[in-house]
Structure I
Amino acid sequence: MTEYGLRVGRAELGSAGPITFGPAGILFLADNAAATVFAVDVADPGSRPAGSDPFDLADVDARVGSLLGADASDVAIRDLAVHPDSGNIYLSVQRGHGESAQAVLVRIDRADASISDVPLTDVPVASVAIADAPAPDDERVDVTLPLGDEGEEITVGAKTIRVLRRPIRTSTVTDMAYVDGSLLVAGLSNEEFSSKLRRIPFPFTDAAGAAGNSLEIYHVSHDKWETAAPIRTFVPYDGGRAILASYTCTPVVHFPLAELAPGTRTVGRTVAELGAMNQPLDMVSIVQGGEEYLLVANTSHGLIKIAGRDIDAQAPLTDHARGLGVPRETADLQGITKLANLDDEHVLALQTDPDGRRHLRSLKAASL
């Protein structure tokens with residue numbers, strides 16, 4: 001057994017989901033099909049390059065497909081994460097569609113852009129089951145705004161959009177982050193108030209010590225309080241003392257972690273609304289001039305930037321008439337679906353171009 005409770009074994013993934021790094025370069029991988037989170041020592045072979053050089057890789061979907069023996073159209077990149085020591089890039093990938101789809105973990109070497117699949121057999125691994133996960137036969141559905149041509153078209157006012165309705169089991173884990181000895185896991189539960197934020201101690205030796213909160217937010221564009229909408233993406237904020245979370249249609253909500261009493265229903269402070277019929281895709285925080293800023297990738301606008309000082313000063317939005325909340329800037333950066341902090345000077349973005357090709361691009365944080 002390793003320092004963090006990992007034993008040599010297998011992480012048998014039934015589905016590709018969110019990933020994030022924890023201590024000692026251990027990677028957490030969520031498998032919603034099994035309602036399980038794995039912790040894996042990926043034995044990263046690299047060392048971080050000196051300095052803060054950007055990293056760009058064109059046609060990453062085609063390159064990953066070539067490795068896996070698949071067309072780019074059969075490669076779905078579910079998430080990305082950057083190794084904290086080496087700077088190498090990890091992708092949570094689904095190869096194929098439907099029941100034959102396979103979950104694969106892929107590594108991209110930052111030094112030479114070589115791509116390899118990461119072994120998940122005979123590796124140090126631990127796992128924890130999500131005890132309150134929705135059952136596989138739970139008839140409730142989670143409605144999302146897909147990026148492609150999945151789902152059905154609906155018309156709302158003068159706008160036609162696509163919506164995808166999937167069993168809520170598939171949203172057991174929607175995002176994760178490691179903060180101060182705990183893995184924060186957002187998603188849906190089997191409870192009536194299904195939106196949930198879980199705090200799972202790591203190592204996973206004390207699964208009984210896991211704590212969770214049902215979440216309630218005021219949804220500005222819907223003009224109502226909600227407990228069933230899941231967090232789509234979140235990021236630790238204020239040195240890990242809080243998180244900033246975003247939801248479909250698109251509230252941004254502040255949750256102070258110290259105030260989350262285990263087992264309670266927690267009301268977040270809605271600080272912004274980024275537009276109806278919009279969905280957040282990913283978020284990171286950056287520092288400019290000693291101040292923290294939030295970056296939000298989304299389906300309807302360019303990359304949105306919000307100052308932390310405005311978030312801190314914003315009174316809770318509890319009334320549709322009170323407006324959109326904090327000021328924000330929108331950069332003309334379209335097609336960004338995933339974000340990760342590459343180093344102190346760059347943000348790594350997975351970006352889809354107008355032809356549908358996907359690329360990894362470095363964005364200079366000081367210029368955003």
Structure II
Amino acid sequence: MRFAKFALVSAALLAAVLPLAAFTPKKEYTMQVNVGPAYDWGIGAQKFADLVAEKTKGQINIKPYFGSSLLAGKQTNWYQAVADGAIDFVVDSTINASSVIRSLNLFSLPFFINTYENVDKIERGKAGQRIIADVERGGVKFLAWGENGFRQLTNSKREVKRPEDVAGLKIRVVGSPIFIDIFKALGADSVNMNWADAVTAFQQGVVDGQENPKSVLTVVKIWEYHKYMTNWNYAIDPLIFGCNMRLWNQFPDDIKAAIQEAALEAAEYEKALARAWLDGDISLNVLKNKFKVTQLPPEPFGPAIAKGMVITNLTPEQRKAFQDKTKTVYTKWIPLIGKDLYELAIEDMK
């Protein structure tokens with residue numbers, strides 16, 4: 001007994017005086033990114049990787065794998081892959097995880113959030129905290145909110161100002177059930193296909209239109225395929241900067257702090273890119289004054305107008321008509337999302 005007590009005391013003394021085993025990082029940490037490096041989203045992901053290397057003094061090196069190459073293009077599998085530890089880090093869309101984390105569909109309720117101010121209130125509010133808890137419960141450490149942007153409608157057939165104008169159009173939609181329900185409620189023929197196939201379908205005229213945020217539309221030069229754009233802010237597409245939870249828990253506190261700081265900084269930069277020119281001077285000033293950007297992103301819609309594209313900005317009254325037309329989506333999806341979460345979002349926006 002006396003020997004056992006001596007052994008315990010000795011072990012305690014050794015633990016107090018000897019340093020903990022040194023943290024040994026992997027040579028490379030993988031990161032899933034759905035889009036290419038030229039998109040605002042891709043630029044933000046690369047900045048995150050660069051900032052992590054800088055702030056950890058080269059200890060943590062993250063390599064972005066663009067175009068969902070780690071998932072063989074199956075972008076909707078990102079959440080499970082990161083949660084399982086097959087991928088270390090992620091900068092990806094909430095839409096692509098919404099089939100697993102149902103609460104993420106809150107951002108896709110049609111014509112519900114519709115202003116940047118409301119987006120920020122929800123992400124920083126009680127609804128945002130509830131969603132973050134859902135994300136982390138499944139095994140992904142949440143680090144920051146990024147943004148792909150409000151999704152706008154383009155088509156090759158006609159100007160869209162009323163719900164009736166959408167009826168009969170064949171629209172390529174993102175691969176999420178709520179989007180199919182939205183366009184069904186508007187009378188459109190919704191088609192789920194990958195982007196490469198969609199571009200071919202636009203060229204051949206077998207698909208009339210699509211919906212995507214500003215960054216996607218400018219990079220692909222959507223005006224080469226479609227004459228009409230409607231800025232209607234019908235759904236927002238936030239991004240999640242995240243990390244596998246088991247990996248996160250293995251990092252020392254100083255590494256965690258550096259990664260968290262890098263994520264918040266990169267996300268703010270990426271959001272400013274996504275919102276540039278669309279929120280007055282707010283995001284442009286963030287880029288100029290905080291991040292010292294000397295070559296600002298170009299005004300997004302000038303080239304489209306110069307090529308003859310007709311751009312329609314809906315009034316609040318016109319947007320309300322679309323919201324009324326999609327009430328069946330609310331009836332179906334609020335119980336799936338969570339009525340309490342929906343009410344928290346309304347409270348946040350007030």
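The numbers here are math on the coordinates, done by the rules we state, and not lab data. These numbers come from a predicted model, not from an experiment. Cβ atoms are built from the backbone, for glycine too; each structure is taken alone.
Computed values, structure above
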read-out: Among I, II, structure where helix-only ellipticity at 222 nm (-39500 (n - 2.57) for each DSSP H run of 4 or more, over all residues; to 500) as derived comes to -1000; value: I
read-out: Among I, II, which structure scores highest (criterion: FRET efficiency 1/(1 + (r/R0)^6) of positions 248 and 320 (r between Cβ atoms, R0 = 41 Å, to 0.05)); value: I
read-out: For 2.3 (distance in nm of label points 7 Å out along Cα→Cβ at positions 32 and 112, calculated) the corresponding structure among I, II; value: II
read-out: Structure (I, II) behind the derived value 23, 11, 8 of semi-axes √(5λ) of the Cα gyration tensor in Å, for residues 136-175 alone; value: I
read-out: FRET efficiency 1/(1 + (r/R0)^6) of positions 144 and 232 (r between Cβ atoms, R0 = 30 Å, to 0.05) derived as 0.65 - corresponding label from I, II; value: II
read-out: Read-out mean projected area of the Cα convex hull in nm², computed value 21.5, structure in I, II; value: II
read-out: Top of I, II by relative contact order in percent (Cα under 8 Å, 6 or more apart), largest first; value: II
read-out: FRET efficiency 1/(1 + (r/R0)^6) of positions 200 and 216 (r between Cβ atoms, R0 = 25 Å, to 0.05) - structure with the largest value, from I, II; value: II
